[in-house]
Structure P
Amino acid sequence: MIVFKAIKNIKALFREMMRYIFSPLKACKNWMTAYRKHLFSAIEIRRYGLADPVKGNDLIRKYVSKEMADRFYREYNPQESISTISDKSNFASLCLKKNFPAPKTFGLYIDGEVNIVNGANHQSPEALIKFIQLLLPNEYLIKPNNGMLGKGLSVFEKNIDGQIFYQDKTLTVEEFTSQIKTMEVNNVNSITEDGQIFRGLLFQERIENHPEIAKLTGFRMLQTLRICTFVTAENKVEILFGFLKLAGCEGLADGFNLGKSGNMLASIDLSSGKITKIYSMNLKQNYFITVKNHPATGVKLEGFTIPYWQDCLDLAKELAKSFVPLRAVGWDIAITDNGPMVLEGNEDWVPVVPFYMPYDDLKAFGLKK
């Protein structure tokens with residue numbers, strides 16, 4: 001195994017030296033520094049361009065490896081407290097109690113039982129039918145209660161006649177509840193394959209983008225901020241980084257998923273709220289490239305100011321203080337016409353954009369060696 005890994009890394013190193021053929025020795029030096037000192041994987045070094053003879057040193061100082069990030073949030077996020085954010089139904093209830101702006105959550109369905117958020121539990125053959133019948137005409141989102149990367153998301157609309165529009169079909173409530181049970185089975189299988197235990201399907205209102213965000217991409221998909229916070233030993237909240245997930249195509253999940261989704265990441269200047277760089281993935285070469293305009297709309301992305309930016313930062317800081325003893329959390333925040341709204345917290349965020357903060361601070365926080 002050790003020999004195989006060594007051979008694999010030598011091939012990766014050689015590939016980067018060929019990528020930067022104009023200065024292969026400098027590329028080799030940067031590669032070794034990133035790998036040995038800063039614990040970046042060979043895949044990360046290629047993805048972020050850390051071996052670049054010209055920009056590599058600066059990029060190595062700004063990026064944080066997944067290995068260091070994993071150590072960081074394992075140290076600062078106690079295992080016994082993680083369920084306060086990983087269980088989306090639990091998180092929704094806590095946000096409601098603490099008066100944080102969040103999507104309206106109507107109930108959780110699991111194994112024939114409907115749990116009304118902050119209300120009664122109903123377990124009977126007709127419980128799910130009654131629950132759907134009581135929903136007002138609107139659009140709703142269904143998502144796995146402990147899902148990740150947007151897997152298993154579905155949307156449906158209930159009209160004033162009580163009919164359900166789902167996957168381009170008009171259904172009765174009874175027909176739709178049959179579809180939900182099939183959805184449950186599919187999610188059980190998917191989440192089990194990911195090594196987790198299925199914890200139900202959550203029903204929430206569908207949230208709309210702020211109009212200025214919608215104009216950027218032309219897509220209705222909810223496009224959210226990820227703002228990562230760290231609560232120091234002195235209970236001071238530090239913002240580690242922020243980025244906006246931009247849709248590259250229509251869908252329900254804005255997760256980047258290392259570019260496989262077609263979506264993009266827009267790095268944000270924390271002081272001004274302006275987009276600084278937009279990252280997309282070259283899937284053939286497996287490294288980031290930058291774009292200035294949206295590929296579908298042609299709208300200029302660089303320099304765009306995030307609406308309600310200070311409110312978004314304030315919300316992230318209040319959330320961070322409220323969910324201690326979790327101290328290192330990535331908050332997913334939607335920007336609506338009425339202001340920011342928290343969707344969820346992530347205890348094991350992946351640092352896929354540069355940290356625009358002093359290197360010494362990163363070392364002090366334990367994100368750099």
Structure Q
Amino acid sequence: MVTGPGDIAVVEVTGTPRDRGRTQGEELRSLIADGVQRWEERIHRRTGTPPAEYIDRFLEASDFMPAVERWTPDLLEEVRGIGEGANLPFKVAYAYQLMDEEWFFRFDYVRSRSGGSEHCSTLAVYGEGGPPILAQNMDLPKTYDGTQTLLRVRYPDGLESLVFTAAGLIGTTGLNNQAIGICVNSISQLGYRLQGLPVSFVIRRVLEFRSWHEATTFVQTIPHASAQNMAVGGPEQVADFECAPQGVVEFMPGQKRIYHTNHPLMHENQPLAGHGVLSLSFGKGSESEDGHDAKPLSDSEQRFLFLERGLQDESEVVTIDRVKALLSDCSVPVSVPRASAGEGVTLGSLIMQLGRNPVLYLAPGPPSETAYRRWTF
């Protein structure tokens with residue numbers, strides 16, 4: 001169990017989908033209760049609505065279930081099992097999975113015009129003589145800090161995945177023993193819809209594929225509920241997609257070094273009709289030719305430029321240590337410390353070395369203050 005900053009709960013889950021969920025719910029019950037309580041308190045603080053009433057309104061307004069039942073029925077069973085094991089009503093366990101979708105809905109619900117605290121940074125390198133590297137800092141609200149969890153999911157057919165998440169969530173990012181990995185960043189300017197497949201279900205479904213082609217095809221063809229940048233890695237390559245309800249566009253196709261943060265670069269910067277508030281989440285800035293800001297850059301743009309500068313010298317080999325250093329930087333910051341003034345924190349930092357023998361390097365907290373540990377299959 002998690003005993004303090006830098007610690008992580010590790011749970012091995014096997015059996016039927018319902019059994020996998022029950023194991024998580026039972027072994028993580030206290031962490032789930034703590035996380036859900038803080039989540040509900042945050043909802044009440046932000047909306048002024050009692051959490052039970054707000055969750056009912058959110059679920060009544062949304063219609064994700066048809067997509068979940070069509071594309072990921074086993075994961076829906078797993079969520080039911082989490083609720084049973086953690087002694088949570090199903091609607092609470094289910095709504096808790098809809099992290100980004102609920103966040104988007106909440107901003108519309110209260111007509112908020114402030115930015116969110118989910119500011120993730122992703123980078124990838126492949127085709128340079130070594131196995132592909134796919135890495136991410138997962139930045140989330142501080143309400144999830146202290147519930148960091150690593151799921152080791154074992155399937156009857158020999159497939160196995162390592163999934164980084166918060167206790168009670170089916171997944172935020174991870175990789176499997178077939179060298180398929182996925183990282184995601186929200187791109188709120190492109191909006192959301194109240195139908196389609198929620199991002200947590202997309203992530204876990206990708207990790208059930210054995211083929212990179214199948215995984216990337218899935219990401220490009222399913223109906224997405226919320227706008228996300230998704231980087232999908234395989235044994236030999238990585239592809240990055242800006243996935244929105246409006247459609248999916250590949251970012252930096254053919255490039256061997258890929259990086260993305262939280263603003264759209266391929267789609268037009270337009271949200272869906274009726275969700276104009278989301279277009280204000282990140283400002284668009286620019287730099288002058290002499291290096292001074294001509295217009296203030298958004299947090300997302302600053303992190304993007306930092307990664308671009310850190311990876312632009314192709315004569316410099318990108319090693320695991322180099323990636324650790326980039327993701328641990330606090331100057332922008334890429335690594336958001338626990339003592340930051342805002343509501344967000346880097347919940348975890350993951351570096352996936354894909355290829356024949358996949359390896360995960362995981363810091364369960366801001367990498368600037370949390371050591372990486374090595375995990376294998």
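Please treat every number below as a calculation from the coordinates, not as lab data. Not measured: the values here are computed from a predicted model. Cβ atoms are built from the backbone, for glycine too; each structure is taken alone.
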Open item on the list: On Rg/Rh (Cα atoms, Kirkwood Rh), which of the structures labelled P, Q is highest?
Closed with: P
- [ ] Could you tell me which structure in P, Q was used to calculate FRET efficiency 1/(1 + (r/R0)^6) of positions 23 and 207 (r between Cβ atoms, R0 = 25 Å, to 0.05) as 0.00?
- [x] P
Open item on the list: Among P, Q, considering only distance in nm of label points 7 Å out along Cα→Cβ at positions 135 and 223, which has the greatest calculated value?
Closed with: Q
Task: Structure from which 19.0, 56 was derived, Rg and Dmax of the Cα atoms in Å, for residues 167-238 alone, options P, Q - done: P
